[in-house]
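Input: structures, listed below.
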Structure P
Amino acid sequence: MEATNYKGTNKMIAGIVFGVITFWLFAQAMVNIVPAVQEDLGVELGVLNIAISLTSLFSGMFIVVAGGLADRIGRKKITYLGLILSIIGSLLLVLAQGSTFLIIGRVLQGLSAACIMPATIALMKAYFEGAERQRALSYWSIGSWGGSGITSFAGGAIATYMGWKWIFVFSIVFALLAMWLIKEVPESKARTTGKFKFDFGGLGIFIITMLAINIFITQGAELGWTSVATIALAAVSIVGVIVFVKYEAKRNNALIDFKLFKNKPYTGATISNFLLNAVAGTLIVANTYVQVGRGFTAFQSGLLSIGYLVAVLGMIRVGEKIMQRTGAKKPMIWGSSITLVGVALMGLTFLPGFTYTVIVFVGFILFGLGLGMYATPSTDTAVSAAPDEKVGEASGIYKMASSLGNAFGIAISATVYGTVAAMSSVHIAATVGIITNVIFAAVSLLSIIILVPNANRKVRRAGKLVTE
């Protein structure tokens with residue numbers, strides 16, 4: 001069914017945006033409330049870091065599965081399932097008194113995001129075409145990238161003035177609103193033939209591999225980088241990746257269809273998306289550093305990133321318009337480059353108090369400008385390159401890159417920061433942690449330059465965009 005047959009498209013977009021921010025705004029607010037949660041629940045920092053990364057990790061592990069199921073059994077149904085899981089996960093966090101509900105709640109939030117993200121992108125493609133699809137994806141990006149922009153400020157403000165658990169009360173409210181807003185959206189499924197056979201073997205290998213990698217990153221320092229356990233985790237990670245790729249190549253019902261990566265624009269968008277989401281590690285390093293090393297409150301550290309919020313929200317539609325005129329590659333390159341510069345500025349921890357505060361504020365603005373410019377061109381490149389019968393799966397892989405990039409970026413950055421802080425000062429630890437994220441942004445930029453092709457120039461004639 002096309003968009004013209006469903007008249008509530010704006011209502012649908014609003015509902016989808018509300019659903020998307022249950023992850024990107026509320027679930028991700030955990031990166032800015034580490035001290036408050038640790039003090040309230042009395043959990044160790046290592047356990048809390050694991051809980052923070054679990055949401056993105058589980059989202060990344062199951063998002064392709066959810067995307068494939070959305071194509072088969074219905075994109076709206078899977079979106080609803082995700083919203084229900086979000087409500088349950090948030091409720092467990094509200095009720096948490098120790099690590100048990102905290103960890104289970106974070107896992108459920110990850111599974112929720114796995115359902116919501118690919119299913120809602122697939123709904124966007126099902127009901128919109130051309131420039132209208134790009135507009136709809138811009139609003140989707142406002143929910144994701146914009147949500148990640150406001151998360152630091154909103155999380156800090158709510159935690160400071162209402163208590164950190166209220167973040168997840170609001171998440172429940174937004175999930176309920178999303179369910180109400182999309183209730184009249186017609187179901188959308190892919191046209192498929194043959195009996196659906198799920199790739200349980202591939203999923204099992206994938207989960208074991210991702211868990212091994214995550215535990216290696218988050219617990220390597222505590223276990224000892226040369227310990228038997230750490231070396232075993234590294235071996236499982238490497239062998240797991242090799243086995244998974246070979247196993248999937250032989251399957252007709254593969255969990256991840258690697259044939260999708262024969263499309264260079266899709267590959268470039270997905271790899272760069274993974275790496276730019278890994279730059280989210282900047283948030284946990286910068287927020288933790290200014291609170292521990294500079295004496296800021298959670299609310300004050302959130303205020304530092306308010307420019308990020310304004311910039312990312314302001315630039316998402318701009319990125320869309322630039323893409324329509326120049327193609328996707330230029331705004332993706334410009335966005336990654338600006339992000340790299342913004343993040344690098346935050347690593348100048350040798351600067352004195354007020355000067356560093358100003359530099360961080362400017363850095364967050366550039367961070368937001370870059371991500372906002374990048375968001376819609378990257379998403380549209382991935383979606384437009386995907387075949388209609390695999391748009392849910394392709395969207396799932398693309399957003400798996402977001403979630404796993406986010407999980408590994410946060411885990412790696414937190415580990416680097418914690419390891420260096422244990423051996424040196426928090427100032428040096430913050431600088432090294434930020435440099436790690438600069439590297440992520442630099443490699444993302446290279447992947448775009450190499451893999452995303454130049455597009456024909458677009459010009460506006462008689463009110464319409466045409467290829468010149």
Structure Q
Amino acid sequence: MEKLNILFVASECYPFAKTGGLADVAGALPKELRKLGHDARVVMPRYYGIDRDKLKKLPAPLGVPMGIIGEMWCGIYEGRLPNSDVKVYFVDYELFYGRESLYNDENSAGFIDNDNRFVFLSRAAMQLCKALDFRPHILHTHDWHTSAANLFLTTIYANDEHFKRCASILTIHNMQYQGEFYSGLMNVLDVGWEHFNFREVEMDDKVNLLKAGITHATMISAVSPKYSQEILTPEFGCGLDAAAQTRANDLWGILNGVDTDEWDPKTDRHLSVHYDAGDLTPKLTLKRELQKEFNLPPRDVPLIAIVSRLVKQKGIDVAAEAIHDLLSMDIQMVLLGSGEVWTHFYFGDIARFYPKRFACKIGFDNALSHRIEAGADLFLMPSRFEPCGLNQMYSQLYGTLPIAHGVGGLEDSVQNYDEKTGEGTGFKFYGLTAKNLVNTVGWAVHTWYNKKDHFLTMQRRAMSLNYGWERSAKTYELLYKEALRRAQKRLF
């Protein structure tokens with residue numbers, strides 16, 4: 001394949017800013033594409049948590065047209081993704097990005113100017129290409145935050161020589177969040193009110209930026225094959241299933257990868273001892289350390305972990321409903337996460353009621369999450385929907401078998417246990433109910449106690465899986481090639 005110029009436009013990118021899997025994709029995929037010989041670059045905001053003293057400031061300010069607001073000016077800083085020569089451009093505009101949080105205020109409500117903040121980012125990315133004389137073949141946007149760039153490419157920049165050979169990809173990480181704003185945002189987008197219609201930008205008399213991206217992207221990807229099918233249905237499409245259905249022939253499902261430099265039990269810097277599929281005995285040492293860290297007695301029972309945002313999407317309400325039945329089994333459980341306030345109190349009370357069987361830590365601790373993945377025997381993921389999910393991949397690579405609701409990326413990446421043959425890499429259930437959850441945990445616990453040979457074989461099989469980004473990057477190469485072909489034919 002010819003060398004491609006690829007511009008990622010993202011609201012977050014690991015390790016500079018992260019709230020979810022979007023940041024992992026923006027931080028890992030460009031590096032793999034660079035290894036394949038492409039010139040992949042990233043544009044993102046410079047939030048206040050990003051130290052500009054470690055970046056290089058570009059000399060000229062960047063003018064960004066914002067429709068009725070007028071032209072706004074910002075600074076641009078340049079950095080690199082760690083351990084690579086992938087350039088990252090940071091849009092520096094204090095009024096929009098000089099905040100501690102990425103999207104929400106202290107009450108967890110979205111900032112009232114999120115519409116302008118991310119339209120600005122999308123338009124700045126287009127203007128930056130021209131300022132740098134970087135002529136992208138692929139404009140790769142992510143979720144609603146940068147979907148306006150897909151719209152700009154086919155409207156304002158449709159006849160711009162700078163983007164003559166450019167196709168666009170929109171990756172959907174989570175269909176639930178859509179960027180819905182008042183209709184007057186059309187005057188800021190400045191693409192013409194003729195696009196404010198039910199086929200393109202309008203939904204419920206509002207501007208829906210994700211819908212605009214779905215409509216105007218050359219092609220679309222979802223972060224797992226199963227999720228690419230699910231978003232075409234009313235259950236998972238979140239009101240945009242009809243819009244997605246119109247683009248079904250342009251929709252690919254590509255499973256995210258894992259940063260194996262960060263997640264590898266043979267080299268993990270957060271572990272006191274290391275191990276691989278050939279020798280799992282050090283895993284018992286890590287289990288004992290984890291039990292001690294959570295003040296649980298060092299018993300030889302299955303240790304089941306949850307590391308999650310404690311929100312309804314992750315099925316935490318169903319886990320809460322099932323918790324007493326789960327803890328009636330001869331097991332231990334540890335939980336790490338934060339989210340809806342009621343969960344903090346509820347699971348804290350459970351820990352006090354079952355001090356020898358359950359322990360939790362509220363908050364996020366990256367190092368601890370690594371120790372949990374290594375020290376646990378089983379990992380519980382009862383998600384209502386899971387576009388891709390990464391923890392089930394981490395768990396398998398660490399020999400910690402997932403117990404998962406068979407949706408989205410969980411369905412694609414976990415092979416269900418076959419009691420007759422011993423095949424599989426985890427335990428899946430279908431239908432998110434407390435009863436199904438308890439029964440499946442019981443199945444996994446029974447296997448741990450009574451079929452040790454099957455359990456060990458599954459651990460070794462899981463640890464041999466390839467979840468590196470190389471596979472995904474090569475699939476994205478094919479997607480880019482097809483998008484360039486289709487871009488020449490697509491009419492709006």
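A few points about this structure:
- Structure responsible for 1.8, with distance in nm of label points 7 Å out along Cα→Cβ at positions 266 and 378 calculated and labels P, Q on offer: P
- Entry that produces 14.0 once mean count of other Cβ atoms within 10 Å over residues 98-105 is calculated, selected from P, Q: Q
- Answer label among P, Q for the case where mean count of other Cβ atoms within 10 Å over residues 154-161, calculated from the coordinates, equals 15.1: Q
- Structures compared: P, Q; top value of mean count of other Cβ atoms within 10 Å over residues 66-73, i.e. the largest, recorded for P.
- Source structure (of P, Q) for log10 I(q)/I(0) by the Debye sum over Cα atoms at q = 0.08 Å⁻¹, computed value -0.42: P
- Structure from which -10500 was derived, helix-only ellipticity at 222 nm (-39500 (n - 2.57) for each DSSP H run of 4 or more, over all residues; to 500), options P, Q: Q
- Computed 24 for relative contact order in percent (Cα under 8 Å, 6 or more apart) - originating structure among P, Q: P
Every number here is computed from the coordinates shown, using simple stated rules; none is lab data. Because the structure is predicted, anything quoted here is derived from the model rather than measured. Cβ atoms are built from the backbone, for glycine too; each structure is taken alone.
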